[in-house]
1. If you work out distance in nm of label points 7 Å out along Cα→Cβ at positions 106 and 242 for P, Q, which one comes out largest?
2. For semi-axes √(5λ) of the Cα gyration tensor in Å, the calculated result is 33, 21, 19, so let me know which of P, Q that is.
3. 31 is what came out when relative contact order in percent (Cα under 8 Å, 6 or more apart) was calculated for one structure; which of P, Q is it?
4. Looking just at FRET efficiency 1/(1 + (r/R0)^6) of positions 26 and 66 (r between Cβ atoms, R0 = 35 Å, to 0.05), which of the labels P, Q belongs to the structure with the highest value?
5. When semi-axes √(5λ) of the Cα gyration tensor in Å, for residues 162-329 alone is calculated, the result is 36, 21, 9; to which of the structures P, Q does this value belong?
6. Tell me which structure, out of P, Q, gives 3.7 once distance in nm of label points 7 Å out along Cα→Cβ at positions 58 and 210 is calculated.
7. Out of P, Q, which structure matches 30.9 when mean count of other Cβ atoms within 10 Å over residues 90-97 is calculated?
Structure P
Amino acid sequence: MSNESLREKFFGCIAGVHIGSAMGAAVEGWDYQKIEERYGTLQELLKYEHYNNGWVREPGTTEDGVERQKLMITAMIEKQDRVNAEDVKSIWIRDIKPESAGMVSEPFEATLLAMAKSGIPAVDLGKYCDYAGLNSMARACHPIGLINAGDPSGALADVLEVGQLYQSSNSRGLKWASVTAVSIASATKPGATVDSVIGDIYDLCDQDRVVKEIDRELKHTAHCKDFRELREAFDSVYSGRGMDYAFAWANEVVTKGICIFKMVDGNLKDAMVSAVNMGRDVDCITAVASGISGSLTGASSIPEEWIKQTDYATSLNKYTNSQRTLREHSDGLFNAYQSRLTNMKEFAEKMLVEQKA
């Protein structure tokens, strides 16, 4: 059981996602044998290049998934409440820099942005994305879990609505994104545990496909004591190749993230190091495993140097949607959550007075 304050759980989630994504991005798409050969156990922030565009990124530089997340955070900070797809779309149009395409965003996101500017309703945009099962939302929707802290059902509803910016309403990708959002909202509850978080997944998420697969792989990997055993166990299950985004389908990424969260008992540093050494889509796997773990146990297990380096890299990133520090992102979200609670309390008190009258 975590004794971290709610504010520090918010910070643990954001720090886990941003730092973990930056660490994993350096070896994204590698198989674990190559990671092992090159680094043994990777547990440092490295320079890297994406999209073959010649930009060698400062260690700690985040990637496209975190850029999606930053836009959601901005919308929540400005609204001081939960957001819908239209709220986030308006931030897209205002804050995404034209020069970011091919630098910090995937090619399909430039198409979605152009369509958003045309006036198409926000909830229709995802219908025009070719990748309905991708982890676009599942590895980025953490703010939705945080603004619904303690309310997994609210997180579920919001991720299915806001997620239509990227995927259609009943897509596999959004069903898997629900796991991330539900887990984070659950982990922030007072007295939450690893088992209580997984229990909320089982109770609230899609039974036929999502819960069935997670349950199967939790049982399959229950004997694994470290990430080396875990990644070998997954070899016989996930090995897609030869198609677009072959490593990045949401069922694989989210299932691995939950199994890591369970194996490390929610410890953030252990989740991060385990995930970045898994191979395949490691930045996204790390975003899921570390975001959920940080929401439960906070960021006290990770080195302060990782936090400082990620903030420094962000200050240099001219393509990013926001140069807020990790703490500014998490505190901005936490303050928005506090504002939401205050409004809810005032409304409840008003209605109780009306009822008595």
Structure Q
Amino acid sequence: MRFLLTGEQTAFARSLDAMLTAADTPGTVRAWAAGDFAAGRMLWSRLAEAGVFALAVPEAYEGLGPRPVDLAVAFVELGRHAAPGPYVETAGAAALLSALAELGDPAPAKRLLPPVAAGSLMPTLTLHGAGPYALDADAADCVLAVGPVGSGGAATVRLAPAGRESPQASADPARRLGAAGPGGPVLATGPQVAEAARRAVDWARLAAAAQCLGVGLALLDRTVAYVKQRTQFGAAIGSFQAVKHRLSDTLIALEFARPLVYGAAVTMTRADVSAAKAAAGEAAYAAARTALQLHGAIGYTDELDLSLWLRKARPLRDAWGTPARCRADVLSTPDAAAPDAGPRVER
């Protein structure tokens, strides 16, 4: 059996690639890291018009989905272009609200999912046990904060105001780590919140895995182009056997991760999604190490656009489940992976 993207999905990826290329994402990333969100919000709106966020929102709430395969296609392109913003967290938030509606509590979904699908609401998401930070809390419109309220598996979802204090330092300056603001209305309470949070983790992991794959592919493409131009001893360094072997290993890791990502999007089981996240995260990090080694000292410089992807690979590898955590979830039953044990937002 062969699994290939359809013609429509391939065209969708190409259209997003063209849009993101024209948007000058390196400049947008640098502005976002400096706290200027105007270009990033404009790009967010354009991606919403292309239907990216609607893919995670059911049709009953003015979305196009849920369509996890198409969402994975979109997030590969987001990673390939290093687009800044809480894209993964928005996918997780949409999954959380959709699951709450499916489990008998549709009010939060009716209120929040239509503007999420339209791109007029930029949420971010934080779960109890995932650390004290919410990604891009100072740029988002609101924070969906999931926390425990007592024994028996009960949990609560709070619509917290976006935190406006200075973000914590991160390995990737464009990953702005902040705290949810105090207070805010409680959207849902009860054991159904814990189940909804588990589904949110799965969707966030899938989106992060696809983003990792895109980051790794971008790093590989840029490194291949560089070693064809850089000469040493009168020859392009790309002709050296050691360089070829290193690039081949990177390519193989990414190509092994690719079917895991799309396969997980088809099944959406905790084991498959976790396996995809572990493989894609490790492949992206390996691509970053290869890129840094083969670029030499120039790879360290902020002026080189390569650094935008280099800095993203490691934190994204560990976000919403480190490779070790994801492998543990692959080996466990789906019910064994509690939502507060898996996701993490790393510095």
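1. Q
2. Structure of origin is Q.
3. Only structure P yields this read-out.
4. If we compare FRET efficiency 1/(1 + (r/R0)^6) of positions 26 and 66 (r between Cβ atoms, R0 = 35 Å, to 0.05) over P, Q, the biggest value is for P.
5. Attributed to the structure labelled Q.
6. P
7. For mean count of other Cβ atoms within 10 Å over residues 90-97, the value 30.9 is produced by structure Q.
Since every read-out is calculated from the coordinates, none of them should be taken as a lab result. Keep in mind that what you see is a predicted model, and the values were worked out from it rather than measured. Cβ atoms are built from the backbone, for glycine too; each structure is taken alone.
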